[in-house]
1. Where does the value 3.6 come from, among I, II, when distance in nm of label points 7 Å out along Cα→Cβ at positions 23 and 71 is the thing being computed?
2. The value 15, 34, 20, 11, 7, 7, 5, 0 for P(r) over Cα pairs in 10 Å bins from 0, in percent was derived from one model only; which of I, II is it?
3. Distance in nm of label points 7 Å out along Cα→Cβ at positions 31 and 55 computed as 2.1: which structure among I, II?
4. Work out distance in nm of label points 7 Å out along Cα→Cβ at positions 7 and 79 for each of structures I, II, then name the structure with the largest result.
5. Determine which structure produced the value -16500 for helix-only ellipticity at 222 nm (-39500 (n - 2.57) for each DSSP H run of 4 or more, over all residues; to 500), calculated from the coordinates; the candidates are I, II.
Structure I
Amino acid sequence: MAHKKSAGTTRNGRDSNPKYLGIKVTPGDRAKVGSILVRQRGSDVMPGTNVSMGKDHTLFALKDGIVSLTYKRKIHFDNTIMKKKVMNVVPA
């Protein structure tokens, strides 16, 4: 025989693990070859000079240098103009 009153079931007792997304090397800092600059879902930040994109949209440095963030005007599919962020590595 139970000595505690039974508790009801819950439907929202779950949580997902953190994904650790975001900018890993801020603009103005130095980056080494292969260092991860941005972890992202989708291409929010585009790769520029000396930067490449992995299959999960992670940006990483191809050369040693200083990280810079610029903006690029792109025409969207419905003919509106968007400003996209572009991450570059300037060799020092």
Structure II
Amino acid sequence: MKRTKAQPIGALLDSLFKSPDVARKIAEGSLPHVWREVTGEVVAASTRQVRFVRGTLYVHVASSIVRSELMMQREALVRSINKKLGTDLVQSVVVQ
């Protein structure tokens, strides 16, 4: 068995987390937290479910008033979420 040059574990982890597939999964996992940051505590308290499927963020909201407000702000939400994530992960938001 041939030995290779030793690398610090931090450098190996950095290269792993920068790979496109892993970075995408990490961004997907942080979507509920980012939703709360982007929309604020009042909207987050009304939010019952946040799920992501193939570029679309589905959000279930209990309040009809909050729902109609979010419907008007969908494009701005997409921009804000993607900016916070640092990637163009979310293509659209569906408010239910």
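A short reminder: the numbers here are calculations on the coordinates, not readings from a lab. Not measured: the values here are computed from a predicted model. Cβ atoms are built from the backbone, for glycine too; each structure is taken alone.
1. II
2. The structure behind it is I.
3. The correct label is I.
4. By distance in nm of label points 7 Å out along Cα→Cβ at positions 7 and 79, the leading structure of I, II is I.
5. It must be structure II, since only it matches.
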